[in-house]
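S.K.: There are structures below to look over.
None of the figures in this text is laboratory data; all of them are computed from the coordinates on show. Nothing here was measured: the structure is a model prediction, and the numbers come from that model. Cβ atoms are built from the backbone, for glycine too; each structure is taken alone.
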Structure P
Amino acid sequence: MSGNVHDFKVADISGKPVQLEQYKGKVLLIVNTASKCGLTPQYTDLASLYEKYKNNGLEILGFPANEFAGQEPGSNDEIKDFCTMNFGIKFPMFSKVVVKGEGQHPLYNYLTQTIPHTTKNPDSHFEKTLNEYGEFRTNPSDVLWNFEKFLIGRDGKVVGRFAPDMNPHDEILTKAIEKALA
């Protein structure tokens with residue numbers, strides 16, 4: 001298994017290769033995204049979180065994925081246009097990846113194996129609600145749904161994992177980001 005997130009290569013939303021080591025010294029929030037999800041409005045909060053902390057060293061990296069009820073059916077170009085036109089996204093977006101199951105991107109394998117459990121709000125019933133709709137995790141370390149968030153320290157090490165339904169401005173997450181930026 002890789003030593004840290006900086007060891008991975010991914011493709012940006014236009015298909016160009018990106019070595020994540022270019023983010024050394026930055027705090028990263030890696031988020032699997034989707035355009036047709038009930039959580040899609042989180043793009044607005046991610047955009048404002050990025051604006052609030054980018055000058056302190058935060059980068060948000062968006063990774064579209066289609067593993068959850070087919071909620072990201074578009075092409076990379078369609079996703080890029082959707083994010084720009086509807087949410088004014090300025091943080092880096094990457095090519096669609098598989099975040100769980102067969103064909104899982106090595107980056108997501110690393111993230112989910114490094115921190116197998118999410119931090120969630122104590123009053124969250126999100127996973128129970130998904131189960132009621134017949135959506136179950138086959139592996140407890142799998143990404144649960146769209147908009148799960150992984151926090152990466154300046155050294156490339158994973159320092160936190162946050163539930164999909166946790167708003168980007170939730171105090172639990174913002175305190176973790178501020179601690180990583182300090």
Structure Q
Amino acid sequence: MAASSSLSLTQGTRPERPWLGLMGWLVLCFAVAAVGAFASRNAPGFYAALERPAWAPPASVFGPVWTVLYALMAVAAWQVWRLRGWAGAGMVLGLFVAQLAANGLWSWLFFGWRLGGPALADIALLWLLLAATLVGFWRIRRSAGLLLLPYLAWVSFAAALNWSVWQRNPGLL
């Protein structure tokens with residue numbers, strides 16, 4: 001494989017520098033995290049002002065949980081990309097990127113623009129895109145699908161929390 005195409009993949013080929021690919025997926029995932037963090041920069045105060053259910057976690061839990069989830073997402077996508085490349089897994093990697101976009105949008109809808117209903121619609125779309133991505137990843141490499149299970153569980157929890165908080169705070173969301 002020529003040096004100029006060392007990161008391009010077709011089905012059945014292996015990248016010469018797979019760790020560069022991992023770095024790319026980490027950069028992409030944490031760029032989305034940064035976009036969401038920027039939208040959520042005033043979230044702790046806003047979250048504290050909201051009426052929340054008794055099962056709502058404290059604001060300090062979200063950052064560490066999301067850090068781990070974004071790292072798991074990146075590794076999962078990298079495993080699929082490394083095994084099949086864009087040519088062999090373009091559809092499911094496209095779903096992965098689409099769910100990342102929905103993920104990044106949620107923080108803007110809920111914390112940035114304080115739109116509880118649209119945030120709930122977005123998280124429902126995120127859940128569907130993520131479930132489809134998980135199934136696709138699982139079919140290509142089981143460990144990649146397994147890496148997305150905690151993320152799906154957290155998004156499920158977050159959807160219930162979004163619903164409950166939105167219902168309890170009609171004047172704020």
Structure R
Amino acid sequence: MRLDDNDFHLFGLPERFEQSRADIDARWKALQSEVHPDRFAAHGAAAQRLAMQWAVRVNEARQRLLDPLARAAYLCELRGAAIGAESNTRMPASFLMEQMEWREALDEASDTAALEAVLDRTLDREAAMVAELQRLLDVANDAPAAAEQVRALMFIRRFRADAEARLVALEND
């Protein structure tokens with residue numbers, strides 16, 4: 001193990017989008033037992049600091065591998081297709097139209113049922129896009145198209161968070 005190994009190598013997993021949570025969790029537990037700072041208590045401060053760096057590295061890798069969107073973005077980066085979400089917000093016109101329709105539906109939703117319908121539609125679209133992301137990364141090996149899909153999913157995730165916050169606020173009124 002090296003600190004600069006990519007997350008997949010660190011966890012002994014294949015570099016692909018489709019991953020098993022059980023495999024990620026099992027490998028995380030094994031890695032944590034190897035690098036936990038308490039194991040190095042008798043080895044001095046320097047060894048404990050290094051163990052802490054390893055523990056942080058392993059935890060960060062686990063978080064990235066568990067989150068499908070973060071895992072996809074990481075794979076795109078590894079394959080040379082930077083997401084560039086801060087500087088590249090270009091989206092297909094059809095996707096932007098869909099987003100506008102969702103925003104209008106969210107603005108017009110006045111009760112729990114209407115908000116849940118908007119969320120259901122969003123979740124269905126998100127699931128379809130994640131399935132397409134898996135195909136782009138694991139089958140087609142098309143990292144540039146996958147990067148565009150990741151950027152679109154980032155929009156959807158933000159929209160979903162807005163809709164869920166609105167639903168919570170409505171339920172608390």
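S.K.: Among P, Q, R, considering only Cα Rg over 2.2 N^0.38 Å, which has the greatest calculated value? Provide the component values of the computation, followed by the final result.
M.R.: Values: P: 0.95; Q: 1.13; R: 1.28.
For this comparison of Cα Rg over 2.2 N^0.38 Å, the top structure is R.
S.K.: Which one of P, Q, R has Rg and Dmax of the Cα atoms in Å, for residues 75-154 alone, as calculated from the coordinates, equal to 14.7, 45?
M.R.: Values: P: 14.7, 39; Q: 13.4, 40; R: 14.7, 45.
Only structure R yields this read-out.
S.K.: For distance in nm of label points 7 Å out along Cα→Cβ at positions 19 and 131, find whichever of P, Q, R sits highest and give me its label.
M.R.: Working: P: 4.5; Q: 3.9; R: 2.3.
The maximum falls on structure P.
S.K.: Thinking of P, Q, R, which structure, once helix-only ellipticity at 222 nm (-39500 (n - 2.57) for each DSSP H run of 4 or more, over all residues; to 500) is computed, gives back -8500?
M.R.: Details: P: -8500; Q: -26500; R: -23500.
The structure behind it is P.
S.K.: Which of P, Q, R yields 2.5 for distance in nm of label points 7 Å out along Cα→Cβ at positions 83 and 163, as computed? Please list the in-between numbers first.
M.R.: Numbers: P: 2.5; Q: 3.3; R: 2.0.
Only structure P yields this read-out.
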